[in-house]
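Enquirer: These are the structures in question, set out in turn.
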Structure 1
């Protein structure tokens, strides 16, 4: 193993630890970290989706024991989110790496705003509603109402974007579940940990069909990711997430700005080269 590969694995391990604490797959950083190490964006996105599946499996083993995974909710929402992930993975080859990077930066910026701002205040105050599309849930000693007319199309859109840019969707699902669907934060995090792996599987299948997968790198990094997922999920059971979320939110915003800056810097350098030629 080269020094560069060892460094990449170490960084990926740390990413898995932090993101599994928040019920997310880690694709927000798995992809850009690989890109910064010189891996093609499409290949990095495919490897990222594979690593998200591993992180999800590892973290879910812990969250399940803590009764934080609402299985019926996971099954219903993922029935459409995975379809969106598959569609996004299949369509990814039609877009340039630059466009996908900008889209990815937008997703990261959205996640950063969610983490910096405290949106948890409404998660346990949703009034019960009766109707065809209103699903009243009682789980983990908490009650919440899920509006399926809103949840299903939003879940498909989240899966579509996730499949395009190579993330598991947790970076979108957690804020959407808390803000729009009124699901308590701890249930949203635990359920998301399971859901991101299923969404990533759909996107991964699409990328695999397009021939973007580097299986050697993926299997090597999967070991670091599985261990990181175990460590992070166990800490998530007891850790106070407020300060960590805000600090990490600013870090994600920096990542988004850096990715956009890298694109424009490359364009400026190319323009300068042509001008001097």
Structure 2
């Protein structure tokens, strides 16, 4: 599986492992996720994309099926809910777009880092990182360090490679940085985001988006249960939109849904 993922050279490659129907009904579809370098316990977009494939396949054979697909991942069971109505958070079979939403695991908040240290590692001025929001590692299954930016233009102009921070990330316990610039406009909050990994820039990172929603709710950037639109992939020419929110109850953050539209774009056959 690792060799095939490396050959595909995509952000992630997933493998659906068949097992008996009784086990699948109880535990969900067994799925493993690989980047070109390693197996991941969880990743957002491979989860949504794989669930969409299974959802579409089941719809083709059973139009009365449920609108929920459960995947059995390394971190446990994750369910993806597909909405059957058209609209902002709906499903439109006419143009092929489907809106799917998963509830991620409740977040774990980890280490905080100094602005000076992170600014040095990523190569920006320390004043470009706002002092009122912490730089913090967060995990809903995969650990990301949230790095807020003060100005969107600085984020857009950022020249960064995973290699320049690989040693720091390894020692910090985080898998990747997630750079984001949240702004409230006309009563709603949007965030521009960027994420770099081994193969370059990732156009959309669902696992990091769940961490970002949790981080924003925890630190009062977004209100509890307030929907946030994260725009990612603009700078690499592959724009994406992720709809996220999280519930804050005192110091505890829970209920982290991450959703977006998905569409099948390619089918093929691999001969081993």
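Throughout, read-outs are computed from the coordinates displayed, never taken from laboratory work. Remember, it's a predicted structure, so these values are computed and weren't measured experimentally. Cβ atoms are built from the backbone, for glycine too; each structure is taken alone.
Enquirer: When relative contact order in percent (Cα under 8 Å, 6 or more apart) is calculated for each of the structures 1, 2, which structure yields the highest value?
Expert: Ranking 1, 2 on relative contact order in percent (Cα under 8 Å, 6 or more apart), first place is 1.
Enquirer: A value of -25500 was computed for helix-only ellipticity at 222 nm (-39500 (n - 2.57) for each DSSP H run of 4 or more, over all residues; to 500); which of 1, 2 is the source structure?
Expert: 1
Enquirer: For structures 1, 2, calculate FRET efficiency 1/(1 + (r/R0)^6) of positions 20 and 196 (r between Cβ atoms, R0 = 35 Å, to 0.05) and state which one comes out highest.
Expert: Result for FRET efficiency 1/(1 + (r/R0)^6) of positions 20 and 196 (r between Cβ atoms, R0 = 35 Å, to 0.05) over 1, 2: largest is 1.
Enquirer: Can you tell which of 1, 2 yields 3.3 when distance in nm of label points 7 Å out along Cα→Cβ at positions 116 and 204 is derived from it?
Expert: Here the read-out was taken from 1.
Enquirer: Out of 1, 2, which structure matches 1.2 when distance in nm of label points 7 Å out along Cα→Cβ at positions 156 and 180 is calculated?
Expert: 1
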